[in-house]
Each structure stands twice: as C-alpha cells, then as structure tokens.
1. When mean count of other Cβ atoms within 10 Å over residues 54-61 is compared over structures I, II, which one is greatest?
2. For which of I, II does distance in nm of label points 7 Å out along Cα→Cβ at positions 14 and 102, calculated from the coordinates, equal 4.6?
3. For distance in nm of label points 7 Å out along Cα→Cβ at positions 126 and 174, which of I, II scores largest?
4. With volume of the Cα convex hull per residue in Å³, for residues 142-197 alone computed per structure, which member of I, II shows the largest figure?
5. Which structure, out of I, II, was helix-only ellipticity at 222 nm (-39500 (n - 2.57) for each DSSP H run of 4 or more, over all residues; to 500) derived from, given a value of -9000?
6. Matching task: 10.5 is the computed value of mean count of other Cβ atoms within 10 Å over residues 6-13. Pick the structure from I, II.
7. When you work out mean projected area of the Cα convex hull in nm² for each of the structures I, II, which one comes out largest?
8. If mean projected area of the Cα convex hull in nm², for residues 118-229 alone is calculated from each of I, II, which structure is the one that comes out at 8.9?
Structure I
C-alpha cells in the first residue's frame with residue numbers, strides 16, 4: 001500500500017494566545033478510510049518515539065495523526081506559559097488532530113468510521129481525558145490505547161522518588177517549558193490518575209513486565225479502577241516493553257486491534 005506522510009500544525013491556545021504544535025498525518029492510498037488513529041507521546045519525549053504505532057496501522061488502511069505536545073522541546077520550541085491552561089488545553093489537541101485529519105481524508109463518518117486514540121505515559125493520560133470530548137464521543141466505535149500507564153504504588157518508594165531518577169530529571173526537566181517542569185507535572189499526573197472519571201469506554205492497557213516506571217502492579221490497579229467505573233478494559237503485559245522504548249508497543253497494538261476486528265469494514 002502506498003502511504004503519504006503530510007506535515008501539519010495543530011492549534012494550541014495558551015495563556016498568551018494562539019500557538020501551534022507539529023504533527024504528521026499518515027494517509028493510505030485509499031483516502032476513503034474506515035478507521036482513524038490519533039496518538040501522542042510521553043513526558044519530555046516527542047512524536048518520533050511512537051512513530052511505529054502510526055506506521056503499523058496505516059499499513060492496514062488506518063489514516064492517522066501523530067502530534068507533539070506543547071512545551072516539549074524535542075518536538076518543537078512551542079512554549080507553555082501556564083500550567084493551568086495546559087491541563088485543559090492539551091487533551092483538546094486530540095480534537096484538533098481529528099479536525100486536521102478530516103481536511104486530508106474523505107468521508108470520516110462517526111457512524112461508520114472507527115476511532116482509536118492513545119498515547120504513551122503522559123500521552124496515555126491525555127487520551128483518557130480526551131475521549132470524553134464531544135467530537136470524539138460522536139464516534140460509535142472508539143478505543144483508547146494507554147501504553148506505559150498505571151497507578152502509583154502504595155507503601156513503597158516509587159522510582160520517581162529515588163535519587164537516581166531525580167538526578168535524571170535534572171537533565172530531562174530542561175527539555176520542557178518551565179511551566180510544566182517535573183515538580184509540577186508529576187503530582188498533577190498522580191492526582192489525575194486517581195480521579196479518572198469515565199465510563200462505557202473500551203480501553204486497552206499495555207505495559208511491559210519490565211516497565212519500572214509503572215511498577216509491578218500499577219496497571220492492574222488502574223484496570224480495576226476503570227472496570228469499577230463501568231468500562232471495558234483489557235490489560236496486556238508482555239515481558240519486554242520498557243518504559244523508555246514505547247515504539248516496541250506497535251506490534252502488540254496492531255495485533256490487539258486486529259483481534260478486535262478493527263481493520264474490517
């Protein structure tokens with residue numbers, strides 16, 4: 001199948017007005033697609049870290065958008081001026097991505113077109129928050145894929161609190177805007193995980209057994225929390241899917257969607 005990759009930007013409204021983030025669109029040769037994907041990356045990272053997700057799916061005729069988050073310098077130098085704005089505006093980038101994709105492909109019909117949104121780590125959280133947005137709720141068939149994501153451990157020292165991890169953040173923290181620095185971002189992520197309030201969604205959790213950031217049972221406890229809210233949740237835990245290698249999730253994601261009949265008309 002012939003695939004065309006388009007460069008585009010998505011609008012992001014910060015405290016000081018309109019700015020933009022970079023994105024790639026992946027368009028299969030048949031522009032009348034039956035499924036679409038919208039993905040973003042994890043904290044301090046960039047869209048190329050999960051490039052394989054979109055490439056694997058476009059092979060199956062799934063058109064998609066892969067976008068950078070604002071304030072993440074590896075993907076672009078868009079600044080985040082206000083953390084409070086980021087909290088509400090970042091999930092809306094999935095809606096902006098959908099709008100951008102609609103301008104590139106024909107006949108995206110929420111009644112018949114299947115939708116998958118997702119992300120890695122921070123991107124996973126934003127996708128779980130975004131699925132409740134009006135334009136995404138219009139899709140009759142929708143899936144959320146959350147990779148490298150789980151609840152923080154209880155009663156033990158989390159890796160975030162170890163001297164080694166804190167020393168790495170002294171470097172990584174300089175790869176993001178001051179407004180979303182680690183000592184602001186991590187407590188917010190923890191609060192948002194514990195306060196997730198969505199129901200009747202189909203959610204795929206994918207975490208490696210060797211993911212030391214999520215920890216031993218973080219994804220299991222998140223699964224149980226989401227199930228209790230009335231969601232349909234599947235958890236897969238391959239032996240090898242380290243937190244810093246999210247591109248390795250691509251074959252697992254593709255197989256799961258295939259098993260769900262996602263690529264069938």
Structure II
C-alpha cells in the first residue's frame with residue numbers, strides 16, 4: 001500500500017529520532033575520546049570536537065593493562081560463542097525433529113532456566129566453582145556464559161530450523177543420510193542467518209558480562225574489559241578521557257564482528273520475525 005506524504009514524514013521522522021537516540025551517545029563517547037581534558041569537562045558540551053588529541057589512547061595503553069583486558073575478553077567471548085553454537089545447534093535439532101520421552105517438558109524447563117536472574121545463582125555457582133578449582137580462571141567464565149546463553153540460543157535455533165521445509169529433510173532421509181549428515185551438511189547452511197544471529201547475541205553477552213567476571217576473577221591479569229574499567233574509575237576523581245578512550249576501543253571488536261556477519265544477522269532477525 002502506497003504511503004501518503006504525512007505518513008512518510010512521520011515514518012522517517014520516527015526513524016531519525018530513533019537513530020539519534022541510539023547513535024548520539026556513541027558519537028559523544030567516540031568524539032570525547034579525542035578531546036583534550038579541558039573540553040571534555042567543559043560546562044558547555046560540544047558534540048563536534050574543537051580539539052584533537054590521542055593522549056587518552058596513549059595513556060590507556062601505557063598506564064593500564066587494557067591490552068590484557070582486551071585479550072581476556074576476546075578469548076572468553078570467542079570460546080563462549082563457539083561452544084554455545086556447537087551445543088545449541090544439535091540440541092535445537094533434537095527438540096525440533098527427534099522424538100524422545102519428556103521432550104516438551106525438558107524444552108520448557110530449559111526456557112524457564114533463562115527467566116531466572118543471574119544474581120540468584122551467583123552464590124551457588126561460586127561455591128561449586130570453588131570446589132572444582134575454577135575460581136580465577138577463564139574457563140569458569142566461559143562455562144557461565146555458555147550456561148546463560150544456551151537456553152535462548154536453543155530457542156532461537158529451533159525457530160530457524162522450523163523455517164526449513166520438511167521436504168528437504170525427507171529427501172535426504174530417502175537418500176540414506178543419517179541425522180548427523182542432515183544437520184551438518186543440509187540444515188546448517190540453510191540456517192546460516194540464524195547461526196549468525198546467535199553468534200552475535202552470545203558474543204556481545206559474553207563481551208559485556210560483568211557480574212560473574214567481577215566475582216569469579218580475582219587476579220588483575222585475568223580481568224575482562226568491564227571489570228577492568230571498574231578499576232580505572234578512581235575513588236575521588238575520574239579520568240573521563242581515559243574512560244572514553246577505553247569505551248571506544250572496547251566497541252571496535254563488536255563493530256568489526258558486525259561488519260562481517262551483520263548482513264546475515266539482519267536477515268536472521270527478519271526470517272525469525274516472519275516465522
């Protein structure tokens with residue numbers, strides 16, 4: 001249906017307002033990272049920098065352990081994403097196509113686990129990890145991230161598997177293909193947008209996770225970026241330039257990831273919404 005001029009103006013006006021609400025804070029952080037300290041704390045904020053300096057990034061690399069925080073976050077996020085995809089894909093296929101006792105009840109239990117706030121299980125997980133020797137280890141963070149990302153990932157994967165015509169699987173079964181081959185060689189390429197969507201969701205959730213990283217990690221050498229930033233904030237004063245530079249640098253890996261798989265991510269969201 002063709003839109004009228006008032007409808008078009010309202011639509012683009014709403015989209016512009018939404019883009020401004022989302023984009024302006026990111027622009028303020030990025031532009032503030034290259035301003036001199038005097039301009040950052042000025043009473044009159046400047047959206048367009050009147051000065052340019054890289055001293056905040058130099059200080060970030062020289063006076064903090066930001067490269068170590070970045071490496072820890074990258075390792076934890078990548079391994080969390082890889083293992084979540086490796087577990088969610090066959091689990092979603094089992095819940096969607098295979099018949100076994102208690103399938104529906106188990107599927108509801110998995111989704112119910114996602115509804116509990118993470119702080120509720122913080123103390124039990126800490127006690128369990130202390131007995132297993134997983135305190136102050138990156139492996140512990142990876143396990144926690146997988147545990148909290150897996151329920152939603154299974155649900156999302158199952159939705160994408162449901163969008164694949166059943167005739168494709170039936171043809172593969174007639175040709176004698178076992179379930180493992182059907183999943184890996186036939187269904188996986190067809191639901192690539194869904195895998196990309198789950199990957200970005202898991203990566204960002206692991207990249208920004210703070211609660212468990214602040215409790216389970218003790219040594220400064222194994223801290224992730226969110227916990228490392230908390231240590232940068234001083235007790236009596238805050239180096240805003242340093243924080244803005246760190247925030248800008250921390251968003252670069254996420255932007256790079258979205259640049260590579262963003263097309264499949266948007267396609268995945270669209271297909272999931274239609275289904």
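Read the figures in this text as sums done on the coordinates, not as results from a lab. Predicted model only: the values in this text are computed from it and were never measured. Cβ atoms are built from the backbone, for glycine too; each structure is taken alone.
1. I
2. On the way: I: 2.7; II: 4.6.
This figure was derived from II.
3. For this comparison of distance in nm of label points 7 Å out along Cα→Cβ at positions 126 and 174, the top structure is II.
4. Looking at the calculated values, the largest one is I.
5. Answer by label: I.
6. Clearly, the read-out refers to II.
7. II
8. Working: I: 7.8; II: 8.9.
Considering all the candidates, the number was obtained from II.
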